[in-house]
Structure I
């Protein structure tokens with residue numbers, strides 16, 4: 001079966017749907033419609049228009065950083081598009097979606113005239129299908145290493161070239177807003193901090209102190225840049241924000257030994273499990289980091305515990321947090337279960353798209 005457009009029929013010959021084949025992928029074809037209609041430029045433009053309408057209604061004011069297309073969640077399988085101001089960062093995760101570029105690229109150019117459109121290709125799924133993993137400039141230019149954007153009036157920079165995901169964790173926007181609303185007067189420890197966005201939001205909400213911990217010095221440099229872009233002092237004597245380059249697990253153990261306490265802690269590690277065989281090991285990691293974090297919380301302190309591991313379900317993650325609280329000998333109650341924002345819709349037919357879990361706990 002060649003890559004490209006495909007029509008699927010069942011054993012009796014009855015029509016099932018149309019989409020695009022990816023013969024080198026474990027999923028041989030992804031269906032874009034179950035209606036008996038052509039998947040053409042008009043079809044894709046209509047799907048993109050529907051996606052844009054959802055964002056027009058759901059994205060908050062003073063925000064030009066958000067997800068434009070969320071693959072199956074917007075009924076455009078394999079296609080992810082994030083907006084960072086005047087830059088669109090695209091991922092075509094399969095060969096079939098790559099072959100459909102002649103349909104989705106003109107629709108994006110028409111919807112966002114004058115935008116620079118970059119395709120991020122450094123994906124394991126593309127490598128497995130023998131596709132290029134070098135980034136491409138699809139429209140506009142030149143190829144930008146970074147892109148500035150705003151989120152609820154706060155200024156941020158996305159690493160369009162070389163950064164994680166498409167350059168920023170847009171899926172945590174609403175959870176950052178929650179932290180901003182809870183931060184006033186609190187001391188905040190931001191673990192696996194990456195670009196420091198949770199800490200920027202916390203200081204904007206009135207936090208008395210923020211400390212970022214990450215193993216990547218370039219990530220911490222980006223965090224410092226984001227703080228300064230919002231007029232927030234960082235890494236200076238008396239500054240409210242500090243960056244620490246360290247292994248998070250080792251750092252937490254050192255803070256525990258020193259007897260530190262914190263009022264609000266965010267644990268947002270990278271995906272510990274990308275495949276089902278990784279789940280047991282991942283759960284041990286999630287339990288360890290959240291056990292240590294719970295032990296550092298002051299009475300009434302808050303923990304926002306996150307997991308972006310798709311194979312770790314929300315139910316399993318909650319059990320891990322229960323075990324972490326038990327081992328930490330802390331009574332805790334679950335205040336809220338959260339996930340990605342509404343610009344990351346999930347198709348009811350593809351529950352695997354609901355990967356982000358964010359549980360807000362209070363330790364007594």
Structure II
């Protein structure tokens with residue numbers, strides 16, 4: 001019920017824990033794909049850092065994973081990058097650290113029944129480093145203040161604190177499908193233990209009993225009742241406040257607040273539409289709405305036979321096909337990232353992207369069109 005992956009939700013919204021536990025986990029093609037990629041990442045990490053996996057055993061295990069229906073060749077590239085980063089992190093230790101792969105961690109001292117599995121843990125030189133591999137490509141996940149990573153670190157600390165003299169905790173998230181660079185956050189053991197006592201323990205106690213207040217926020221993303229939650233619905237009505245403000249134009253500060261609330265409103269509306277569609281298809285009535293068949297797109301029943309008939313009717317063969325170059329990303333996928341970089345780096349450039357509005361927490365540097373002193377007088 002109090003899993004590390006949902007920690008952000010049950011810490012901020014304790015009573016949601018029981019509701020989501022009762023709903024159960026919903027397996028999707030994306031979760032199955034992630035499980036397969038994690039198995040491949042684990043295999044490569046074990047071969048690199050532990051004993052017992054020789055070339056033949058590795059090839060056999062790799063071939064078995066490649067037979068899965070969800071296998072994609074790009075998984076090799078992304079897990080190779082994961083291994084490269086692990087190797088770099090290993091090299092940062094002054095002396096070879098202890099390495100554990102798929103380390104079970106127990107943080108039940110602070111969270112009732114709390115346990116999880118850390119993808120990789122490195123320990124040495126007063127440092128414990130917890131690394132998490134994420135295969136998703138939808139949303140970037142930051143390591144800074146990440147409750148899941150902090151719980152993993154607490155469990156790892158509980159396992160190694162009596163063996164090693166530890167004072168520094170590092171947490172790294174690797175998302176190779178979104179960024180080639182890892183995201184690392186560092187804190188000290190004292191801060192982590194204080195967070196465990198002041199934040200994790202009381203929130204977990206409330207969540208385990210189904211107590212506390214429902215609260216809306218980014219943690220609603222994967223909640224089982226995200227569409228119909230009354231607390232989330234109530235939070236959206238705050239946008240109405242802007243209809244009664246003076247002066248008649250919003251200040252920049254109000255615009256920032258409205259944008260933040262608007263993003264949440266958009267997500268909530270999307271979840272509500274999904275729920276209403278499912279309800280209509282289930283035969284239930286949502287007043288004012290109904291489910292209908294969407295726009296239909298024509299498709300060939302037999303393309304080869306259709307093209308043969310077109311040729312017989314006088315259409316030249318060359319008119320039936322279009323020739324276009326493969327995209328840069330497509331060629332990189334065909335060649336593999338390493339081979340692509342070695343052969344074609346000199347022919348690739350990345351011009352500045354179109355200005356985009358993002359949250360202040362985004363790690364990219366801010367840009368502006370306002371001229372600098374150097375522009376004016378340089």
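Here distance in nm of label points 7 Å out along Cα→Cβ at positions 116 and 292 was calculated and came to 4.6; which of the structures I, II was it taken from? Of the structures listed, the value fits II. When mean count of other Cβ atoms within 10 Å over residues 52-59 is compared over structures I, II, which one is greatest? When mean count of other Cβ atoms within 10 Å over residues 52-59 is calculated for I, II, structure I comes out on top. With relative contact order in percent (Cα under 8 Å, 6 or more apart) computed over the structures I, II, the top value is the one for II, the highest of the group. Computing P(r) over Cα pairs in 20 Å bins from 0, in percent gives 19, 47, 29, 4, 0 for which of I, II? The structure behind it is II.
Across the set I, II, mean count of other Cβ atoms within 10 Å over residues 156-163 reaches its highest value in structure I. Tell me which structure, out of I, II, gives -9500 once helix-only ellipticity at 222 nm (-39500 (n - 2.57) for each DSSP H run of 4 or more, over all residues; to 500) is calculated. Among I, II, the structure yielding -9500 for helix-only ellipticity at 222 nm (-39500 (n - 2.57) for each DSSP H run of 4 or more, over all residues; to 500) is I. I have 0.55 for FRET efficiency 1/(1 + (r/R0)^6) of positions 60 and 260 (r between Cβ atoms, R0 = 35 Å, to 0.05), calculated from one of the structures I, II. Which structure is it? Going label by label, the one that fits is I. When FRET efficiency 1/(1 + (r/R0)^6) of positions 300 and 340 (r between Cβ atoms, R0 = 25 Å, to 0.05) is computed for each of I, II, which one produces 0.35? Considering all the candidates, the number was obtained from I. Can you tell which of I, II yields 0.10 when FRET efficiency 1/(1 + (r/R0)^6) of positions 20 and 124 (r between Cβ atoms, R0 = 25 Å, to 0.05) is derived from it? Going label by label, the one that fits is II.
Bear in mind these aren't lab numbers, they're just calculated from the coordinates by the rules spelled out. The shown structure was predicted, so the numbers you read here are calculated from the model rather than taken from an experiment. Cβ atoms are built from the backbone, for glycine too; each structure is taken alone.
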